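Below are structures written as structure tokens.
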Structure I
Amino acid sequence: MTECAVSIDTLPLFSSKNINTHSITRGFRISRVAVHTLVGVFVVSLIFPLGTKHLKLGLIKWWCKHLLDIFNVSVISFGERPPSYKAASNNMIIANHISWIDIHAINSILPLTFIAKSDIKSWPIFGYLASKGNVLFIERGKRHHATRIVDITTRHLKTGDNLCLFPEGTTTDGSEIMPFKGSVIQSAIAAQSTIWPVAIRYPHPDGGINTAVAYAGDTTMAQSIQQLLLQKRPVIELHFLAPISTVKLADQNKNRRDLTLHIQSLITKKLAI
């Protein structure tokens, strides 16, 4: 048998030219992310305090869409979308949660007020952007704070705002769904809002689940960003399911727990988990 010695540099995937090309591309994309982030800081610091509600939402949509473009993320939506943010709507989107990308993907289609864990405020730069943008923070485990958030979100909904809630309270890698927590869903019932269940999925080209883009478990934000940069063309699917009228549910004497379990079952069924 004849031995064949092959240098790693002769393999297309590992050639020094290929590695350098990838490094240059990633470096360029990182620099674009940095510049775009600084633009976001400028916008929320100087324009948001003086801007109208519609101007702020329009800027959020623009900023999130361009951030996804920089990361080369494709957003594909299915089903009927909620009305435009330019019309007072009183909608609550309820979705499963996999990554920080979820927020930007939804915002790139319909800019919303998000209900998020207070931990996000401690994130470098992104925490600042979130605190200055349309985010309502909730401290998990504090009953009195949960009651306050329900009151605040009810007021937002009654004035025509669109809100988004990730009721799992954490992220997963996309292969499972954690039990939904329904306390904040009470605000949708109180405001007689329309609820839009959304099933989020990151697919592989082969049809499987792309768990590499998940921001879950012990993954840090820096690691999550690096994993995303290593992806050639990641895709996020947003499946908008049939809207649910809480007025009708109230007429049928459905309580919050029934509604929460119903929404969870709809999203689980859609994702076939």
Structure II
Amino acid sequence: MTNPPTATKTQPSQDQMAMIIGIPHSGRNIDDAALMGCGHWTRAEHAQFADPYLDVLTESLKPMADGLVVQHTSRSLVDTNRCPGDQANDGPCHCDGELHKNAIGLGLMPKRVSTTRLLERHEHEMASRRALFLHSQYHEKMAYEVQKHTNKQILILELHSMPGRSGRELGWCVGNRFGASSAPWMLELVMGAIAKQYPREHVAANSPFAGLYSAWLHGKPEQDVHFLQLEANRQLIGTTPEDVQRHQEKIANILAHIKKEGPRRSPKFNREETPSKGH
């Protein structure tokens, strides 16, 4: 994979936030299935890998998004939130070995559909090349969107949904790799915005999902580039297009609140704009 360009900050404008939204796991295009070695899987088996129908939010999110990156290829073919080093046992590691899941069927080319069931995948060189291309394409698009807004505070929100068995009593989980991919104040801001729209739902931080490869790659809070992985419980958000669309207004309100309050909450904004004592 080609490493994404490093964002070089110009003079920042602290009264602005660029919000970039990623939807990596809701793609419905399985046309590449044969190339990826799983053309023999049924459509229902492909669907088990998806975060169902979050992509129907795309149009309603556009007014709030300064950048929108959607993976249209099915997650059953490639998981962009895994390390490309999973692709080969002797391949180079891109994340210091922390995020590798291929050995248990949850790698770049996933095949685990439950705790007890692995689907048979016919891996071959062409499949690996295709997987790496799609993976690289997603992250290069994300990096391009970041590069376009280096004069602003940047927040990347990657939208996911989690199975009810993972979320248990949770409505949402917000992950920042325990502070590695975003500043703590940004995590608190986003959790508060979600809680305001879903007051009856519990919003957790970093458990059960703290963020994986995407957060590791793109989150650079020391450069004012913050990455948060948002997981909505599927028992809350639903698993049909109609179910998910019912949440459009609430999610748009969440994003609007974050975009308005983000610059105000920034320590840089407060330090520069708040008069010190005695003045």
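Laboratory data are not the source of any read-out in this text; all were calculated from the coordinates shown. Given the structure is predicted, the values throughout are model-derived calculations rather than measurements. Cβ atoms are built from the backbone, for glycine too; each structure is taken alone.
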Quiz item: I, II: which one has Cα extents along the principal axes in Å, as calculated, at 71, 40, 30?
Solution: II
Self-check item: With helix-only ellipticity at 222 nm (-39500 (n - 2.57) for each DSSP H run of 4 or more, over all residues; to 500) derived as -9000, matching label from I, II
Solution: II
Quiz item: When you work out distance in nm of label points 7 Å out along Cα→Cβ at positions 121 and 201 for each of the structures I, II, which one comes out largest?
Solution: I
